[in-house]
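Given below, in the form of structure tokens, are the structures.
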Structure I
Amino acid sequence: MAGPKRPPRPKLTAKRKAEITAAAGAEEPFCVDCGDTEGPFQADHEIPRGLNGSDEIKNMKWRCVPCHLRKTTERDVPAIAKAKRIERKDTGQRKPSTIRSRGFTPGYRPIPSRPFPKRPR
């Protein structure tokens, strides 16, 4: 399920960092989730690239590292996985089936681990 190739992610230059901060209406970066002003900060896509989010400034927000990790693991990854499942369902793709054991048939007696009985003591 390889979709169309996305253009490479643009570099996060000093100018781009300033544009992201200015778009938030601030002079210094701050976390949009918890309001932290100390940092360190990471630029985050509000709509993830995996959901066809753009690299435009209006889609970028600053988040501190813990908030960025939390948003990615709790919102972005599950949403991207769901979108992929829906796309697979809509296109008729199926997951590869796993081979399941039929188990023992009735009356089947497994081979003993010892080919001969134990000696009496």
Structure II
Amino acid sequence: MQQPQQPMYPQYPQYPPPPAPPGKGLGIGSLVCGIASLVWCWWSFAAIIGLIAGIVGIILGVLGSKKNKMAGFPAGMATAGLIMSIIGAVLSAIFFVVCGICVACWVNDVANTVTEWSSFGW
């Protein structure tokens, strides 16, 4: 006994997937650097790492945004990374300077204390 055959349907041509936006990798890199700069800005002298990550994120965000705009794609992720990187870099710079001022004041206070003690003959 023969099996009934399935009807043959015509095969439609397969279309390639749409191209990825050209600056998507740069936008992701900018977003990661922006998040890292916001995380690192809170830790005293480690804020220098946040400052470096923020500067790299700003560069990647600008390049990704330009590439996306030139190709006609939206540049949302690159813009978000750019904004986060700018905020992280500014906060990192502020906290790094403030931490440096605090350490300088502490060193000055220690030096004054040592001077006072030496005047008592200790």
| note | One of I, II was used to calculate relative contact order in percent (Cα under 8 Å, 6 or more apart), yielding 18; that structure is I
| query | For distance in nm of label points 7 Å out along Cα→Cβ at positions 19 and 83, which of I, II scores largest? | reply | II
| task | Compute Kirkwood radius over Cα pairs in Å for each of I, II and report the one that scores greatest. | result | I
| message | So if we calculate distance in nm of label points 7 Å out along Cα→Cβ at positions 11 and 43 for every structure here (I, II), which label has the highest result? | response | II
| request: Have a look at I, II and say which one yields -8000 for helix-only ellipticity at 222 nm (-39500 (n - 2.57) for each DSSP H run of 4 or more, over all residues; to 500), as calculated. | output: I
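None of the figures in this text is laboratory data; all of them are computed from the coordinates on show. Quick caveat: nothing in here was measured; it's all calculated off a predicted structure. Cβ atoms are built from the backbone, for glycine too; each structure is taken alone.
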